[in-house]
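Rule-based calculations on the coordinates, nothing more; no lab input. The structure displayed is predicted, hence computed values, not measured ones. Cβ atoms are built from the backbone, for glycine too; each structure is taken alone.
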Structure P
Amino acid sequence: MADPHQCVILAIDPGQSSGWAIAVSGRPTVWGRASNHAERLSACELAAVEADRHGLALVVVAEKWTAGGWASHTTLLGLGAAWGAWRSAIEEAGIKRSRIVRVYTQTWRARVLRPRFGATTEQLKHLSASMASAWTGEIIADHDVADALGILRWATLAPQVGEAIPRRKRKRKAQ
C-alpha cells in the first residue's frame, strides 16, 4: 500500500450545512460541521494552524459535482453557492488557490466506498458512515461529516493532492 501524503489536508463536503475533516500525514485528527462563515473560517484556520505546527503544506480537497441525472439546475446553483462560501473562507484564511483540489463525488466514492452499481442514496450514506466510523474509531452518524471523511480518505493517497504540495514542502520517501 502507498504511503499517505506528508501534508495537512482539509477535506470539505460543501453544502448549505457542510461536513469537513482534517488529516495530518494521512491520519484524521478532527472533523465537524459548518453552517456559516465563522464556522467555515474556523475550520480553514484550524487546518492552517496544524500545517504550521507540523511544518507541512496544507492542501484543501473539496467535492465537486456533475449534472448527472439527479441534479436540477437549482440544486447545482445551490451547491455552487455553498462552494463559493467555502472559497471565501479559504481565501480569508490565506490559503492559496493552487493548494485546492476538487474531486467528483463518483471518483472518491468509487475508490473509498466501492459501492454496488445502482446503490441508492440511502445505501451510499450508510456505506459512508460505516467507513468513517471504522476509520476514525468513533461513531460518525452525520452523513455530511462522513462524506468529508470519505473525501479525506481518498485525498490521503490521491496523486492530485501530491501535485498540489509545493516542491519545497514535499517529503522524500525513505528508500
Structure Q
Amino acid sequence: MGALIPNGNDSEVIAKLNDTFSGRKLKKIRKHIHDNRDDMFGNARHLHRISHRLKIFPTSGPRAKGRWYVFLRDLVGAPNQHKILNGIRDAVNDTTCDSIKFWARLDPGVPNGYDVQIVADPAGSGGTHSVTITLLCDHEIDPSVGGDPSAPPPDSGEAGPEYPDVDSAA
C-alpha cells in the first residue's frame, strides 16, 4: 500500500504545485501579495483554502478534490500545516528563490503519520536557488475517507480576488 506514495493524485497535485510556484507564476503570486497586501501564506491561513484559491487539487477520480481538502484540513496535522505555510511564505518572500519544488515520499518511521522536510538548495551561478518541500508519509489516505469538495470559507484577512490570477500570460 505505502509503495504507492506518491500515487496518481499525489503526482497530479505535485505537478500543479511545481508549476504554480516557479517562474512567471511565482512572480505573479509575489505581485498579488504585494499589490493586495494579501498575506496568503500567513500562520492564520489554511492550506485547503490556499489550495482552493490557487486551484490546486487533484481531478482524477470521483472524490479526489474532496479527499485532498480533508487531507490538508484534518489529516496532515497542525504542526505540519505550519511547517508547510512557513516554508512557502519564507520562499515566496525570498526574491533569490526562483522556485519551490514539492514532493511526497514514503517514510514508514514517521511519527504521527506525516512530517515535512524543507530544504533550501545552494545558490546557483546566477545567485538564485530553489526550496524543496517534501511531505513524508507512512501511509496513504484511508480509502474510507469520503472527502469534502465544498469551497472552503475565506480566511480572515484575505485580500484581492478569491482566485489570484497566476495563469494569465501577462
Structure R
Amino acid sequence: MNMNNNFNQINNMNNNIIIELNNYKKENLKLKEEIIKLQQENHKLNSELLKANQMVINIQQKDFDYINQINDLKNKLNDLSKRVSNDGNLKKYVEYNNIMVVHFISGDSRINHGIKCLKTDTFAEVEEKLYQMYEEFRETNNIFLVKGNIVKRFKKMSENNINNGDKILLQNIEY
C-alpha cells in the first residue's frame, strides 16, 4: 500500500503541476494578447504623433511664410513712406539753384529748343522730354555732344558736366 500511496501522491503532484502549468500557459497567452494590443496601440499613437509633428512643421512653415510676407510688406511700406516724405506730399519740390535750361540744336537745324531740367536728372530723362516734343527723332540713332564731348545717357546732367545754358548738339548717325 505504501507504494500505491506513493504513486497516488506522485500522480496528485503531477496533476497539480499540470494544472499549474496550464494556468501559467493561460496567463502567458493573456499577457501575449495584451502585448499585441499594446503594440497596436503604440503603433497607432506613433502614427498620430507623426501626423501631429507634420502639422506642427506645416504650421511653422506657414508662420515662416507669413513672417516673410509681413517683412516684405513692411519693407515696401518703408520704401513708400520714404518716397512720400522725400517727395513731400507727392509734389516734387526742388531747390531753385538746381533748375537749369539746356538748349538742343540738331545738325540739320530742325531742332532749336530749350528744355528745363535739374542738375540731378539723368540725361535720358531730359532726352525723353526732347522726344516728347520731336517724336520723329525717337526713331533715329542719335548721339549728343556738349562742349565737344559725347554725352553719357544714364549719367546725371551734372556728371556729364552739363550746365545751365549749355548747347547740346543732336547728331543723327545713319548706318
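Here the criterion is mean count of other Cβ atoms within 10 Å over residues 54-61, and among P, Q, R the highest value is seen for P. With respect to distance in nm of label points 7 Å out along Cα→Cβ at positions 134 and 158, the largest value across structures P, Q, R is given by Q. Source structure of the calculated read-out (helix-only ellipticity at 222 nm (-39500 (n - 2.57) for each DSSP H run of 4 or more, over all residues; to 500), -15000) within P, Q, R: P.
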